[in-house]
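Multiple structures are listed underneath, in structure tokens.
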Structure 1
Amino acid sequence: MSERTAFSYIKAINDGKDILKDSIDESEYVPFLTNLAFSLYKDTILQANDMNCRPWLPARMQNRYLLSTISPKKRWKPWPKKPKVSIDNLRLIQDHYKYNDTRAKEALSVLSEEQIKWIQEKQEKGG
């Protein structure tokens, strides 16, 4: 039997096919990733939320629910990614405010470019 990935199940649900039906091993089906994928679309977000509210259900039941409630349709959307943080700016904020990584990333998300430039000017050490 061929190796399946979490994305194989997402594609199968989008196509209206039950590829989990004949499988004995359900370990390849990852409900979290499947629900995350379907939470990106307006027409499937409620079904994904229903399954997120019931994590104790077996994978086979979750798959059957999504198959029976989601109409087959071509869906594609890029996965959300974390914004890239400049390492230099991160170190600058950590040095200036004495923050750890988490707090410095939070501070970078609210500081404007002008404020970061001002901090850089304050941190410049003359020679």
Structure 2
Amino acid sequence: MLNDVARKTEERAIDVVNCVLGLFLAIAPWLLGFTAEAAAAWNAWIIGAAIALVAIGAIVAFNEWEEWVNLVLGAWAVIAPWALGFSGAGTAMAAHVVVGLVVAVLAAIELWFVRNRPTSTA
């Protein structure tokens, strides 16, 4: 797909931000105190770790599919409070929705960058 040399600093920064957001979501049950809400905590641990790992993969060796995966993971984080039944747990819901929205939007922006990059004539 797109080699690492052609990626701009802004695009790498998106992956760094997604990595930090994934790590935040993964530790949010402890930081924000919702470890007792099993569905929310497990979802945060799993989805947060997955977002961070995919973002690290994109930093190390970018492939477009990584952004598609983070777009889906971000979207899942947004809908998870209702799908898994923890929408009444305000802190857990807010953490999932905010992180999910930001991850999904940043992944979509990076996909837009990849799809709309001018081709080189050299």
- Message: Computing distance in nm of label points 7 Å out along Cα→Cβ at positions 22 and 86 for each of 1, 2, which one ends up highest?
- Response: 1
- Task: Out of 1, 2, choose the structure whose coordinates give helix-only ellipticity at 222 nm (-39500 (n - 2.57) for each DSSP H run of 4 or more, over all residues; to 500) equal to -16000 when calculated.
- Result: 1
- The value 15.4, 58 for Rg and Dmax of the Cα atoms in Å was derived from one model only; which of 1, 2 is it? 2
- Query: Between structures 1, 2, where is volume of the Cα convex hull per residue in Å³, for residues 46-109 alone highest?
  - Reply: 1
- The value 3.8 for distance in nm of label points 7 Å out along Cα→Cβ at positions 14 and 94 was derived from one model only; which of 1, 2 is it? 1
- For the read-out relative contact order in percent (Cα under 8 Å, 6 or more apart), a value of 29 was computed from one structure; give its label from 1, 2. 2
- Task: Check the numbers for mean count of other Cβ atoms within 10 Å over residues 78-85 across 1, 2 and tell me which is largest.
- Result: 2
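A short reminder: the numbers here are calculations on the coordinates, not readings from a lab. Predicted model, so just to flag it, every value in this text is computed and none were measured. Cβ atoms are built from the backbone, for glycine too; each structure is taken alone.
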